[in-house]
1. Taking 65 as the value of percent of Cα pairs over 13 Å apart, for residues 4-43 alone derived from one of the structures shown (I, II), identify that structure.
2. Looking at structures I, II, which one was helix-only ellipticity at 222 nm (-39500 (n - 2.57) for each DSSP H run of 4 or more, over all residues; to 500) calculated from, given that it came out as -12000?
3. One of I, II was used to calculate volume of the Cα convex hull per residue in Å³, giving 237; which?
4. Kindly point out which one of I, II the value 17.6 was derived from, the read-out being mean count of other Cβ atoms within 10 Å over residues 20-27.
5. Suppose you compute relative contact order in percent (Cα under 8 Å, 6 or more apart) for every structure in I, II: which one lands on 12?
Structure I
């Protein structure tokens, strides 16, 4: 595990060393999730889906639902059943 000492600017910014960015594939515009746990800060690179990614997933879900025989009118009943079952488990 690489350990580097970073400084925080007056604007609260830090700079990740180039070697660390290269190793993790972090480029300008990359998104990081920041977790605070006690006095520990954990940064994790994350991918945020694009609108095209979301649309593709939605189309795949719609195709699956159609193949399974679900109709749009079934959605409310499925949600109600799920909520009812969840309450009985709690």
Structure II
């Protein structure tokens, strides 16, 4: 994992929830961790990581994920067994 991906992982697990994370960076982190990403209708995306599925909406028109999306990403990572030290 490179430094940027480590910083994104740290930001996802940060409390209070960070609101300035680009969704593209979150998806890149998921891919690095071994996730499979499938495009859905419109802005929907289905992600499966270590057998754990999740559905997300890509943010638009802004590139930054909402706090709710980051919190959902945090729960998804925890369910998939990915924790931040």
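1. Structure of origin is I.
2. Structure of origin is II.
3. I
4. II
5. Working through the options, I get structure I.
Read-outs: derived from the displayed coordinates by stated rules, not from any lab. Only a predicted model underlies this, so the values are computations on that prediction, with no experimental measurement involved. Cβ atoms are built from the backbone, for glycine too; each structure is taken alone.
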